[in-house]
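Student: In the part that follows, the structures are each spelled out as structure tokens.
No value in this document is a laboratory result; all are computed from the given coordinates. Because the structure is a prediction, the values reported are computed rather than measured. Cβ atoms are built from the backbone, for glycine too; each structure is taken alone.
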Structure I
Amino acid sequence: MIVVVQGMDAAGKGGAIRRLVHRLDPRGFRVHRIGAPTRWKQEKHYLFRFWTRLPSPGELIIFDRSWYGRVLVERVEGYAERERWQQAYQEIREFERWLIDDGVMLCKLWFHIDSDEQHRRFKARENNPYKAWKLTEEDWRNREKWDQYIEAAEDLFEHTDTELAPWTIIPANCKRHARLSALETVANRLAREAALRGIETLPLNKAGQGLS
């Protein structure tokens, strides 16, 4: 299974990922935090570094940001020419279809907060000595392009929210609600896939935990 985690800065993506894997056997999952590609990877197709990190049978892979960077940050910041990021929508749809055809379960989560909540969280990080390291000048600069990132996100949903690989929008102004919603979405995705494959699963209680 692959879980793609995208969203606005300070939307709580990292916290949700930690809750998702907290009780899992560390031998069965990997989390890939995707940042700017190294120079030698920039010389290859942008999907190359994701092809090399696909899950083995029975493994869970979580991408903290993903191939969608081509149509988000690379688009907004001008790292990719218009023709290239527009072409990426079709490339991404085909890439995800190949994964699913090969038996990979794909769950795409978008964590969304509004502009006021993002500003509040930025200021909270700035004033917290234990979290100040998470806030950089680049974060503030990106915030000035809020409208451009929202426009890019809306185009992303229009072009890549498919029947095979739909997006789930996680309202993330409330961190607890966002974390529970993410857990529920992934659990339900697994349960639906198990039912299609004839695999018996444990029911979930109201807290989203498997009943034993």
Structure II
Amino acid sequence: MTSPLSVNPAPSQNMLSINPSDHQVHEIYKLMVGLIVPRPVALVSTIDKDGVPNVAPFSFFSGVGSNPPTVLFCPTLRSSGDNRKDTLRNVEQTGEFVINIVSDSIAGAANATAADVGPEVDEFLLAGLTAIPGEVVNVPRVAESPAQFECKLLQIVFTGNVPGAGVVVIGEIVRFHVNAELEHNFRIDPAKLDAVGRMAGNTWVHTRERFELERPK
């Protein structure tokens, strides 16, 4: 006979229950970026159909799987003009992009690429970053980044068509570039990588304070 499910009583704390449909989009956005933390930062470089390069940071970014090696990042739809960000439009046009990992040494430059400028502006020049060619894709990489993933587009998923809706861009990594000082037997030294992450608002975090927990067998 199956034992009845044991349910522990709710903790005695003052919890808010929030229905997203009852609130403004910007309020829900603030909740999400304040609670989904820390978020790794993908500095995504692309190129448009006329060959103009673009680079911009995205903190809705994650790995998906390793066979094939797959990643995603998520631009959102804007409320004015062409609701597609330059990065999304470029990926739709070319089917290629590069994810450049953001270390502490280039955090300021990565942040500078978030400026709201026209598609004709080269953010590499704007942020003082060095563009170097990809080996497999026709998209420049960020030389100052400690690691870069050249990616081919697999799929784009729109979660909606209104301002604030997310767009999931899924790509297959077709070439890894990793600073040799970081890697040993395919393991990355987190101290040497010195990656940074995003919190809410203008707050970023380092990844220098770490602890270990042994996974249960």
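Student: Given a computed value of 0.30 for FRET efficiency 1/(1 + (r/R0)^6) of positions 18 and 162 (r between Cβ atoms, R0 = 25 Å, to 0.05), which structure among I, II does it belong to?
Tutor: Going through each structure in turn, the value belongs to I.
Student: Consider the structures I, II: one of them gives 30, 17, 13 for semi-axes √(5λ) of the Cα gyration tensor in Å, for residues 90-185 alone as calculated from the coordinates. Say which. Don't jump to the answer; show the numbers that get you there.
Tutor: Details: I: 30, 17, 13; II: 23, 19, 13.
Corresponding structure: I.
Student: Further question: Given a value of 22 for relative contact order in percent (Cα under 8 Å, 6 or more apart), point me to the structure among I, II it was derived from.
Tutor: Label of the source structure: II.
Student: So if we calculate distance in nm of label points 7 Å out along Cα→Cβ at positions 50 and 82 for every structure here (I, II), which label has the highest result? Before the final figure, lay out the partial values.
Tutor: On the way: I: 2.4; II: 1.0.
Ranking I, II on distance in nm of label points 7 Å out along Cα→Cβ at positions 50 and 82, first place is I.
Student: Suppose you compute distance in nm of label points 7 Å out along Cα→Cβ at positions 74 and 122 for every structure in I, II: which one lands on 2.5?
Tutor: Working through the options, I get structure I.
Student: Kindly point out which one of I, II the value 7, 29, 34, 18, 9, 3, 0 was derived from, the read-out being P(r) over Cα pairs in 10 Å bins from 0, in percent.
Tutor: II
Student: Okay, next question. One of I, II was used to compute helix-only ellipticity at 222 nm (-39500 (n - 2.57) for each DSSP H run of 4 or more, over all residues; to 500), and the result was -4000. Which label is that? Numbers along the way, then the final one.
Tutor: Values: I: -14000; II: -4000.
The correct label is II.
Student: Separate question: Out of I, II, which has the highest value for mean count of other Cβ atoms within 10 Å over residues 42-49?
Tutor: When mean count of other Cβ atoms within 10 Å over residues 42-49 is calculated for I, II, structure II comes out on top.
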